[in-house]
Structure 1
Amino acid sequence: MTSNPPDQEPWQWEDARWQAIVDKVRAGRSLKPKTWKNGARVAVSLSFDSDHETSTLRWGQSSPGKLSQGEYGSRVAIPRIRKLLDTFDIKATFFVPAVVAKLHPDEQRGLADEGHEIGIHGWIHELNSQLPPKDEREMQMRSADALESITGVRPVGIRTPSWDFSQTTLAISREMGLLYDSSLMADDEPYELMEDGEPTGMVELPVEWIRDDAVYFNMDRFSALRPYTPPSSVLEVFMAEFDGAYEEGGLFLLTMHPHIIGHRSRIKVLEELIRYIRSHTGVWFATHAEVAQYCKDNA
């Protein structure tokens with residue numbers, strides 16, 4: 001079969017070309033178990049992307065004002081989050097860029113010592129798809145090494161920065177022997193990742209912008225972007241997403257950012273959400289690694 005010239009429009013492609021693109025990374029079999037650990041009806045996994053200063057550094061910027069917004073994540077928000085999680089005896093997953101881990105090593109060690117999971121989140125919150133494959137590979141492996149050096153625990157999962165996923169991200173994660181990824185959106189429930197039409201054995205814990213605090217609270221002072229959603233409305237959305245997971249006996253996975261959710265008016269959203277979830281029977285709170293391993297063993 002002849003190959004399509006690279007300058008062809010998509011509507012001119014031969015079938016093999018679009019099929020290869022679609023098949024590169026694809027959702028395979030569902031890994032949703034019949035029941036969750038200890039017979040729980042629903043699994044709840046809270047995650048925090050500790051971007052901190054890399055939200056600014058990733059763009060090559062040096063604005064003290066923007067850097068201070070990220071610093072808030074470590075200085076104020078993480079202590080609030082740790083206190084809240086301790087109050088409810090919940091273990092969560094923190095995805096940490098290596099540069100953040102190097103800037104705030106005691107923060108990562110403290111979280112790990114308290115039983116929270118530290119996962120890979122890039123080196124400086126770079127965009128994977130803009131990197132040459134060899135650079136992406138080196139950076140992802142270097143990030144894992146940095147986290148292990150600081151916390152003493154080798155990470156088993158990855159969430160790519162901005163959920164950016166290149167043509168080689170999955171191959172790199174497989175080479176590293178990672179248990180799971182949490183960057184893709186093909187399902188509500190955990191599933192096995194496929195690469196080039198073949199099962200990989202790697203678990204995907206799917207994310208969604210609906211279950212992410214950033215889309216509701218972010219703003220850009222130099223543009224017309226002002227999506228300030230009232231915290232009460234965000235709580236309503238998150239509760240409805242949990243209700244759906246509870247009804248279906250599935251997974252409720254929430255993505256948050258310390259420098260966003262950690263403010264006074266917003267940490268109450270998380271507190272009220274946890275109280276609401278706790279009012280239900282048959283709830284299993286777990287880290288991403290615990291959920292992924294349970295699904296792999298019991299699906």
Structure 2
Amino acid sequence: MPELPEVETVRRGLEPVMAGALIERLELRRPDLRFPLPDALSERVSGRRILGLSRRAKYLLIDLDNGWTILSHLGMSGSFRIEEGRIEEGRIEEARIREGGQSDMPGEFHHARSKDEKHDHVVFHLETGAGARRVIYNDPRRFGFMDLFERREMENHPAFRDLGPEPLGNQLDADLLAERLAGKNQPLKGALLDQRLIAGLGNIYVCEALWRSHLSPLRKAGTLVTAGGRARPPLRDLVTAVREVIADAIEAGGSSLRDHIQTDGSLGYFQHRFAAYDREGEPCRTEGCGGTITRIVQSGRSTFYCPDCQK
């Protein structure tokens with residue numbers, strides 16, 4: 001499932017095309033994804049102008065000029081692609097698709113992306129300053145979903161009301177985590193995956209942050225806090241590691257594991273920088289360690305770590 005850096009990569013790829021564009025119409029090719037699409041979604045957003053795109057945790061947010069926001073979650077295999085030209089009722093008018101009838105997909109490909117039109121479920125027909133564009137949501141597994149809500153009510157939306165601070169936001173610091181981890185006997189990795197603690201962290205980047213901070217995923221979360229409720233030095237190291245691994249992954253364009261792709265069709269390369277995740281049996285990359293990356297299962301998810309240097 002795409003994690004926060006992948007969603008941020010998608011946002012940055014879509015924004016130059018979608019921000020400021022007019023939604024001429026929203027084409028819904030099925031009534032549902034993981035959940036039913038909102039009632040009259042097409043009628044409610046067609047004719048509206050897109051003010052901008054933002055992100056909260058793993059959710060993509062498309063803000064409209066009437067105060068409403070489209071929420072999109074990519075699920076396991078959801079992706080967007082951008083095509084040029086206008087299509088009306090199945091007929092290409094003003095087609096400005098690049099040579100060979102392909103989408104605008106610069107970059108090299110390491111894995112095939114889904115191009116099967118039967119999985120094109122939602123199509124934004126846009127009028128932009130550069131002409132007509134189509135932004136197409138494709139999702140073979142249909143684990144993604146979309147919703148529509150009033151932006152002023154965002155904090156009351158079920159997807160957002162219990163979320164913790166963003167990993168790169170000013171709210172996140174060791175003192176805040178100490179307050180929330182105090183007395184917890186839960187394994188550290190499980191605590192970090194709780195979206196109420198830090199929003200947007202997923203399995204991959206938790207493994208990487210724990211490796212960078214030399215903390216065991218099995219360690220009791222409360223041991224990072226003093227009896228007086230203060231953050232111990234390892235907790236401060238963990239906050240730094242979380243910030244750095246998320247920032248590095250965003251810079252690299254996301255890890256793009258399995259089906260996930262960038263909006264321009266190219267893939268991120270952060271997976272080649274993984275130090276722990278999916279490196280079972282390989283030597284630990286911590287200088288002077290000499291240990292071996294081990295895989296265990298926690299709450300049904302694979303955890304990769306070095307038992308020698310992560311304590």
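Tabulated values for the structure
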item	result
Which of 1, 2 yields 20 [relative contact order in percent (Cα under 8 Å, 6 or more apart), calculated]	2
Which of 1, 2 yields 17.0, 50 [Rg and Dmax of the Cα atoms in Å, for residues 24-135 alone, calculated]	1
Origin of the value -12000, where helix-only ellipticity at 222 nm (-39500 (n - 2.57) for each DSSP H run of 4 or more, over all residues; to 500) was derived from one of 1, 2	1
Structure from which 0.30 was derived, FRET efficiency 1/(1 + (r/R0)^6) of positions 8 and 176 (r between Cβ atoms, R0 = 30 Å, to 0.05), options 1, 2	1
Read-out log10 I(q)/I(0) by the Debye sum over Cα atoms at q = 0.21, 0.28 Å⁻¹, for residues 240-279 alone, computed value -0.72, -0.99, structure in 1, 2	1
With P(r) over Cα pairs in 10 Å bins from 0, in percent, for residues 160-287 alone derived as 11, 36, 32, 19, 3, matching label from 1, 2	1
For 3.7 (distance in nm of label points 7 Å out along Cα→Cβ at positions 16 and 248, calculated) the corresponding structure among 1, 2	1
Identity of the structure behind 23.0 (criterion: mean count of other Cβ atoms within 10 Å over residues 40-47, calculated), options 1, 2	1
Answer label among 1, 2 for the case where Rg and Dmax of the Cα atoms in Å, calculated from the coordinates, equals 21.2, 69	2
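Bear in mind these aren't lab numbers, they're just calculated from the coordinates by the rules spelled out. None of the values given here were measured: they were computed from a predicted structure. Cβ atoms are built from the backbone, for glycine too; each structure is taken alone.
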